[in-house]
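Pasting the structures here.
Coordinate-derived values only; no laboratory data. All values derive from a computational prediction rather than experimental measurement. Cβ atoms are built from the backbone, for glycine too; each structure is taken alone.
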Structure I
Amino acid sequence: MEPLSENEIRASFVNCSKGEASRLSLPRGLAELPWEDLNFLGWRDQGAPDRAYLVAPYRGERVGVTLRVPTVRRSLTRSNVCSLCITAHAGSGVALLAARRAGASGREGNTVGTYVCGDLACSLYVRGLRRSTLVTRPDESLPLERQIARTVTNLEAFLAKVLTGTAG
């Protein structure tokens, strides 16, 4: 992923107002992120644990999505799998993230959700640059490039659902 500026990140959001995008908290250390290892930029809001954000390339553009995280804690005895990168985590390591749909559908309160690594570091898990503390990624016969492509395809499918009903 190409490095993004604060203005590029804020301008990318499709499911919130420009005012909301201007007020959202950006990830710390933006300039120091491992951009070359990211397929998307994802982060949790340190000041609001029920909020997360994701910015990704999508059909030649950058698409930013605001996400809500349930405040209910999941059991640590159960493992769950991220629907984007297929990394298994203990119960709290995967979260159901809900995005308001873009456009009129979102203004009517419609949302779409998916289970994602709670820290939104899917790109790093796939590459083996970050490991789950309690559960590891399964050994796969797919080459790394195919695993990355699968993660991108899964993310694009989620973004398509968020954008359903909008022009473009």
Structure II
Amino acid sequence: MAEPLDFKVDRLATPVGELVIIADGQGRLRAIDWTDHEARMRLLLDRYCGRARYTLSPARDPGGLTKAMGSYFKGDIAVIDTLPIETTGTPFQSSVWQALRKIRRGTTISYAELAARIDKPRAVRAAGLANGQNPIGIVVPCHRVIGSNGTLTGYGGGLPRKKWLLEHEGAL
């Protein structure tokens, strides 16, 4: 049986709540979420890595990710575009998450546009579900996806945070 993955965990105070940052041994971002949604994040880790197939060890600024996220919240929006990530999901989920990273900062797209960008224009709901299963929010910017009518919908961290992130990035 393979050794469990040893993930490093750090926390960062932000203007909209404390952020939990999880990195692997290579300094790649594996998960990020708000402290008040940590249980959901652990469920996603269980799903993608396997229950009891990883450990979480406290670490200060693993891979420089905490510092980079601090820079993001101080106004360096571009910093998230270069952060190394590693996700585990289905091929469909991975295609959605890759498309999310290509949404230009300061802009938003609809769920229909997201589905079209992965060449599955009829898979709007499935794209929305994959968007919601994204374990690396902010860096894989699921908050940049809004309803077709321009309304803010479906952000796991809560709509007030989604609004704040979009305003912070100049999209609202």
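Things worth noting here:
- Origin of the derived value -7000 (helix-only ellipticity at 222 nm (-39500 (n - 2.57) for each DSSP H run of 4 or more, over all residues; to 500); candidates I, II): I
- Among I, II, structure where mean count of other Cβ atoms within 10 Å over residues 88-95 as derived comes to 20.4: I
- Structures I, II were shown, and percent of Cα pairs over 12 Å apart, for residues 104-159 alone at 63 was computed from II.
- For 0.6 (distance in nm of label points 7 Å out along Cα→Cβ at positions 16 and 152, calculated) the corresponding structure among I, II: II
- Looking at FRET efficiency 1/(1 + (r/R0)^6) of positions 40 and 112 (r between Cβ atoms, R0 = 25 Å, to 0.05) over structures I, II, structure I comes out largest.
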